[in-house]
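These are the structures, in structure tokens.
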Structure I
Amino acid sequence: MIKAVGLTGSIASGKSTVANILEKLGYPVFYADDEAKKLYYNHQVAAKLKAEISTSFYKDANIPDLKKISDFIFSSPENATKVTNILYPFLTQTLLEWQEANDNKARYCFVEAAMLFESGWNNLFKKVVCVYCREIVRFERIKIRNGERAAEYINRAQFQMPDEQKNKLADFVIVNDGTRALLPQILLMLNALNECNG
């Protein structure tokens, strides 16, 4: 089990906003989605993806076609599982190395991951924080943020676990739909973590 705290939430819930505030408060944050994208350039990952799924994922020997990979992942839950099964062992190792490097920088490290529950990664952490936002607000954010590609991202949201289920599984829920201030909730969550860990 990893000492870091998991941080998740549905698309456009504002989990990155919460992660940025935590960083400003001095807590290291591992951005799993960003690190996963880097791994597509890893030779071992590339070899597995090409051998087990499709050689068309790579424009040449070393350059991944990230859009093609993304389209494949979000075309079906089965496809998402295929890529996850290849990628996440490497991502877990990257996370362990990151945590070791950041372990002494603060009392807690946080891991921001959109598919934390869907991938089973929640089992790596002692505690999980879920950032919640009402669906109507999330979809409005997606439309503003993604413009012409909004429909594509709204469709991707259907691949994520329902918010109600995530909230039940999480140890802490932070509401980020404009009805409550974020910082007081984050501070309450940090205090609760301190109490849990003495």
Structure II
Amino acid sequence: MNTTHTNEQSYGTVAKFLHWGMALMILVLIVVGTYMAGLDKTDPSKMQIMGMHKSFGAIFMLLAILRVIWSRLNNSPKLPNELANWEKLLSKIITGSLYILMLAIPFSGYAMTNLFGYPVTPFGLVDLPILFGKNPEMGLLAKQAHVLLVYTLLAALFAHVAGALKHRYLDVPEADVLPRMLPIKPRV
């Protein structure tokens, strides 16, 4: 059995690595971003933390693009037949929303940085292309969008986790989707 690619029962190794690695990155980026936003502008550590946040945000954006490509090349396991049609539709909407948000959030951060007149420079090594000219008013809008998108992501993540836990613990055992992404035994 080739565990690199998705099969009918489970996601492959690459999909699982991207899923859990990016989940961890999302949580760290949100915690660090929230902490950073609460720092006083005169705090000398703020710029250092902001640089790291932007660097890992740029890496996250590249991983999100890779994840979209990988998901297009490898079909997801089918949802259990035991799920109601509305649950299958809601699952697709939430999953689609997560993919859009994983691209939109780092893009809005990239745009915000450019609009405030700065390049995105991962780890101080290389300036990424300037996509937007300096426009501080638009930068403020990009900043608001960045924050709003993060809150939207948190809501979508809550729904994603709640749905998986519901199927694991409240539905019939055949509706359990957690073993597709975790190394746990299906319910019986």
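Each reported figure results from applying straightforward, stated rules to the coordinates on display, with no laboratory input. What you see is a predicted model; the values in this text were computed from it and never measured. Cβ atoms are built from the backbone, for glycine too; each structure is taken alone.
Annotations for the structure displayed:
- Relative contact order in percent (Cα under 8 Å, 6 or more apart) from the coordinates reads 36; which among I, II: I
- Computed 19.0, 59 for Rg and Dmax of the Cα atoms in Å - originating structure among I, II: II
- When FRET efficiency 1/(1 + (r/R0)^6) of positions 70 and 126 (r between Cβ atoms, R0 = 30 Å, to 0.05) is calculated for each of the structures I, II, the largest result comes from II.
- Structure responsible for -16000, with helix-only ellipticity at 222 nm (-39500 (n - 2.57) for each DSSP H run of 4 or more, over all residues; to 500) calculated and labels I, II on offer: I
- Comparison of I, II by FRET efficiency 1/(1 + (r/R0)^6) of positions 94 and 118 (r between Cβ atoms, R0 = 30 Å, to 0.05) - largest value held by: I
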